[in-house]
Structure I
Amino acid sequence: MRVLLVEDDDDLSRRIAASLRTENFVVDVARNGEDAEHAGLTEIFDVAVLDLGLPKIDGVAVLKSWRSAGRSLPVLVLTARDGWPDKVAAFKAGADDYLTKPFRVEELILRLRALVRRSTGHASSQISCGDLTFDAQLGTFDLAGLPLKLTAFEWRVLSCLILRKDAIVDRRELIERVYEGDADVDSNSIEVIIARLRRKIGSDRIETERGRGYRLTDIR
């Protein structure tokens, strides 16, 4: 899951980013509204965390710009502004959730996972593909009822595939959701991760669509 974190407080930004990375999120950080607007318009994200009081362009204006351009990524507003008019303005601009500071990072993570889950069309937090089950709220995988141990990269790829099960996920899209922007990515890195996942969950579960990407299917 790739998140755009828009926060101009450097210390808070670092702490949030560190916590999200611990939970296997890929985190891109923008510290002003101008950079946030550009990132949201040009790159792929599963969800955004957006402060309102930003340098250069305020958060509501950034959100309006994204929505006007047809960007549908879920957006959680994270701000110290707790007044009703601020909440109304944010939701009218297109916010999906609103969390005020101070906050518990555990709650932020739960809310982000819920937003990603709902944005991919899943009402329940339990997402299954055959006997492979993903608890989208806790971020855990089970295979045939037993916990599945995954590396961070394997988790990111498999969560992306199961949230979009039976659909082809483009290889470039997987790369953007697995690696942060400044990572040095080998040309066959995704193939290596896919091969490791096939050894753990079964070789027939992940289909390769040549020239397109990968698809997680329920083998019968």
Structure II
Amino acid sequence: MPSLRHTIADDLRSQIATGSLKAGERLPSEPRLATAYKVSTPTLRNALALLQAEGLIEKIHGKGNFVRRPVHRLTYTGGRLTPDADLHVTIRITNLRARGGLIPLLKVPSRTPLTEFLCLTHQGESPHSLAYIYVPRDLAPVELSWCRTGLAATQETVTARLPTPEEASTLQISSMLAVLAITRVSSDTTGRVVEAGLLVLPGDRSNALFTTHHTTEERETEG
């Protein structure tokens, strides 16, 4: 037997699917919904959390819960998002020194001078994705990997997780919406790490595409 929160979520999901609740429409207040469904406010909020996690509704602080407008999915491939006419990036540059997890990630001594690029991608007016990119400051001119030549290897680690409070706030997403966290490390022909980045892509608006190219020697071995 489904729980009360799942029953409520199913009903609201059906209303969204049939258009009874339209994209951009504000839902009744949580107390009114709780009264209508004859449940406590915590139970009602648990039901709404299910829909928030699915990306069907969003809660805007001080305004209430709204049916989310359809979000255009973009594909992450080869270190970047697919080109889109409605996609633009703002970049904030900060000088800092290596600390914590940056030390093993970049394979540098503690307090090595670094440059941090905080890249926030927008689709229209809405934040779409977030990236923190770190480059040793002695590399001149400082370039990001998509402009840099002489790269020998790039390693990417993909993890699905919930966003941190800071990520959820910056991307204006629910703390219950899973994100793809991609750690990308690029090294040059000497093996030196020249760039490390953490990309955060909300799961409801991003795909990740990875392609493996097999050499002739590998194909002959497999055969």
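No lab work stands behind these numbers, since they all come straight from the coordinates. Fair warning: this is a prediction, and the values are worked out from it, not measured in the lab. Cβ atoms are built from the backbone, for glycine too; each structure is taken alone.
Looking across I, II, the calculation of Rg and Dmax of the Cα atoms in Å, for residues 11-114 alone that yields 12.7, 34 traces back to I. So distance in nm of label points 7 Å out along Cα→Cβ at positions 19 and 179, computed for just one structure, reads 2.9; which one of I, II is that? The correct label is I. Highest-scoring entry among I, II, by FRET efficiency 1/(1 + (r/R0)^6) of positions 27 and 91 (r between Cβ atoms, R0 = 35 Å, to 0.05), is I. Of the structures labelled I, II, which one yields 18.1 when Kirkwood radius over Cα pairs in Å is computed from its coordinates? Label of the source structure: I.
If distance in nm of label points 7 Å out along Cα→Cβ at positions 3 and 35 is calculated from each of I, II, which structure is the one that comes out at 1.8?
Values: I: 1.8; II: 2.6.
Value 1.8 for distance in nm of label points 7 Å out along Cα→Cβ at positions 3 and 35 corresponds to I out of I, II.
Calculated for structures I, II, distance in nm of label points 7 Å out along Cα→Cβ at positions 43 and 139 is largest in II. From which structure (I, II) was helix-only ellipticity at 222 nm (-39500 (n - 2.57) for each DSSP H run of 4 or more, over all residues; to 500) calculated, if the value obtained is -12500? Going through each structure in turn, the value belongs to I.
When volume of the Cα convex hull per residue in Å³, for residues 123-162 alone is compared over structures I, II, which one is greatest? Show your work: numbers first, answer last.
Values: I: 65; II: 142.
Checked I, II; max of volume of the Cα convex hull per residue in Å³, for residues 123-162 alone sits with II.
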